[in-house]
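In what follows, structures are represented as structure tokens.
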Structure P
């Protein structure tokens, strides 16, 4: 009898398969563009800023900072926690003029993804549920499953188009009945995939409720993780950061860990550099945060990208370069706003529904049969991202010219497969 071996993976790893719809659609779009010309293809899958000519944007001030690096700065191993000046600059860049009160510590991570990985790994147990909104970045699911956790979702938006606080409250209470630690990922401002943001009042309700959960009769440990990947393209610099001050003087059992990335604000996407930043009134918890997450970094990717950290600090510590950074960001913030305005105006005109959009890289269209709609659109050389509950359009990467008429085409495709 022949012994046919189909798998030797450990039981918990069997069946894993990294099928990514975003990269899959992008690969098809890129291949077709190479074949028939980029002008004849609409690629609305890319989660990065492309200019009006379809070229990937790298801010000029960042390019110049890279060119000025010495070989040692490029190739040297960095400290596991990250260069001290980088960690200081990350905190300043993240919070701006809205730095909360408390013990604030940072650890360099492999992008915002690294921050999310470490929080899931270090602040929840095997088998635990992690809480996030129903509209969320698909990698959250993978990160949970790969760490033997699962994702429990609350509905982000109610029937009035507002933050659905009541369902958020309900899901947290359900998890509190079986877990001591409750990890909550809140992707705001400029949620991926919708562009939705919590208001100041929403944050007040969330924090007041979570504070209650840390006290008797609940007495739970709450780890709130604001995923602020799109912070620098979510509105006016100071205005969009005001909510950070609300993290001052929180209960000791409520730990805030901000997942910060340089991918968008510094256009350092593939350089994989970010940080996790804790805010707590308790020094011991802050010290523990550094110790356990630094350990996990050593046990996974080891050091973070030295060159990228040096580039960020070279810009942040030079007033002239910092001013140029902010000016260049503003150019692309306005470009994304203009693109979003075109799409939303035309969607309204043809009756194409979309999730309430505030700011950010993406607009999402709620509908059933998303894959079928995308299949129809691909026949017209239009590539978008099908989600479980809708379709994501990357206004960060589609030119204004190509956005004109796109809403009508999506509406027609949706009707063709039976969506109203």
Structure Q
């Protein structure tokens, strides 16, 4: 039995791609998550890449990534015996998590209204493309549709490009993160009051949040944010701002932004390593020493006023580009950071796996999968008293005898009309922590 922060929380999961990551977050935190799948498994089990290149329901790395720490139970919900078992599990669960079109589970008697009468403290979580209500609620959904309808595609990519898809099913991930937050809040409320509720999460709404100020800009200014590329809101190249190629890999620099050293530190770096340049010429010195937050604000508010210096700025940027090309991305990152310059390594997956910071923090966790050890990324948070842990994803129907016997029921909450008070002092007939009417 888990000793994580969600130990003894029972979660019955009816998800495919959209909400699987929400279940993973809860499971890694110690909840007992039983994933109910169709007899042939959910669709992610057929998604590449596969272990050793061999396709199969238990070899999908894509499935593994979203389903660690769960149990798997294969049930045909159109079979009376299987449906009865699913309903029995549902009535013993603290949380039900599903991502089907609105009303789908209600057709087999597993909707929120079907269960809450017998389980009034049930937290029922639905993650769908467009939510449970509204004219689009039953529209077909895929992650690319969510990214398009949520607005993030219109801001992704280079200015000269059409809208771009962000890699990695970010709509599903973002919605699952928001759903996990809503789930924990609703669970807290249920334990405090005995009242469950339906948590309704829309991918479209969840994906509109990362757009930051874009919608407010329209509300206040009636202007649409546009794709800006690595320069951000800057409309002209500024030395030390953007993505730069090195001998091996890329770095992202934002040297003129607040929080780090200014561009003269770059020139000092060039001088110390003997890199030849002409940035001490008076043609460039004023700009070199003037590229700071005030200068950036001027460029953002009135690009034309800075356009007169475009030639000098382009030359300084060319010198900086040539300088970074003399070293590797890792060297540029580490020396830049030593000098308090805002330089970040553009990490490849290999870079992340070998990253000293992540290794030192033991972020990767070894998990036994198919009789071999596989390293999984760890939880995105550190809890000092009740750490989250990642365990192996389940094989299809691995837990065909799954029940809640191994997960004790959580303590019941106060019934209506009974008040629980904590006595903080000794009174006659009342010890600290006892309950009184």
Structure R
């Protein structure tokens, strides 16, 4: 059988297995191993897969994953998000849609120590939704703002998805973290603008809250914001300055969160136990996905699909931005059905050679663009992981009500993508300063 045909059949089989409710990691591993066996032989498949898995998991760079995950869960259980929301609420709560706007600021700042969209949505949702309900916010706007705000956690460093992309694409994790800062806060601003326009047009959707005095605002400043600044400065600041490797930066971040919460007498053994337990489960899930992606990636490589894709892209008489738009559309569609992390691991071996090798795009810029499109997947049906998390936090709000309020935020992401495609320097300027 022609290798490319076998590769296409393998991809079709993968989607069939997903449709049959097989876990994504198992589907990738099974299709990859069987496909490699058919194109070579089972003995070669066992030999190559075992060698690849050993070389992958003996890679020191993977140790960065549990460090930043633990940092995020420790901040989650220590209640840093509560004080952050209190600060943001005091600053902008008096504006139309102010509580929803404060939610975006809180999600962005909490994402700076968490790195997870699901943890961000769950944490801030539990804090912000009761407040918005108290001020009679529209259920669709309030829940959608939390779900969309949680997606900021995958863009603003330290993002777990950036770490996985960096390892898969063999790119600097420090540069990826820097590249996510401007797009992440740009998206936050576009979210806020969308909320303000919607609430200004129909004040009943997001009534303005009471205006806080400047004394109250300065008093709130000493809460969660200072904690975030301290943790961000000692962890990611040290990484960007070249003092730490990514793994060391994660470990320093864990120590920073622990120290800040210990000084404020909020750290106890139960918080440590819960954070370690969740970190272990999440890390195991990611490692299983990485192992399956290694097997699937080897099959895709020998099927020559990346080369066929590169030849197809080179033969198209279309501008590079049109081809990249087609790739992004494919990511958008797949993101509606496949988990964000799995989608990155699944598609990087196929699309990265096209975007970088044929079209000539910067791999750091491409990573930011892909992660932003993947962020759309966490708030779009039918998967929409953040929406289901917010549904669990909100209780009696129907799923369709949350999805109905998502559209302004999807438009904001599309606008941010358009700006990044038109002005790539928005993403690559800061990484260019890192030597």
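None of the figures in this text is laboratory data; all of them are computed from the coordinates on show. Quantities reported herein were computed from a predicted structural model and do not represent experimental measurements. Cβ atoms are built from the backbone, for glycine too; each structure is taken alone.
For the read-out helix-only ellipticity at 222 nm (-39500 (n - 2.57) for each DSSP H run of 4 or more, over all residues; to 500), a value of -9500 was computed from one structure; give its label from P, Q, R.
Q
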Comparison of P, Q, R - label where Kirkwood radius over Cα pairs in Å, for residues 203-242 alone is highest: R
Identity of the structure behind 2.2 (criterion: distance in nm of label points 7 Å out along Cα→Cβ at positions 75 and 395, calculated), options P, Q, R: Q
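In terms of mean projected area of the Cα convex hull in nm², for residues 155-402 alone, which of structures P, Q, R is highest?
Result for mean projected area of the Cα convex hull in nm², for residues 155-402 alone over P, Q, R: largest is Q.
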At a computed 23.9 (mean projected area of the Cα convex hull in nm²), which of P, Q, R: P
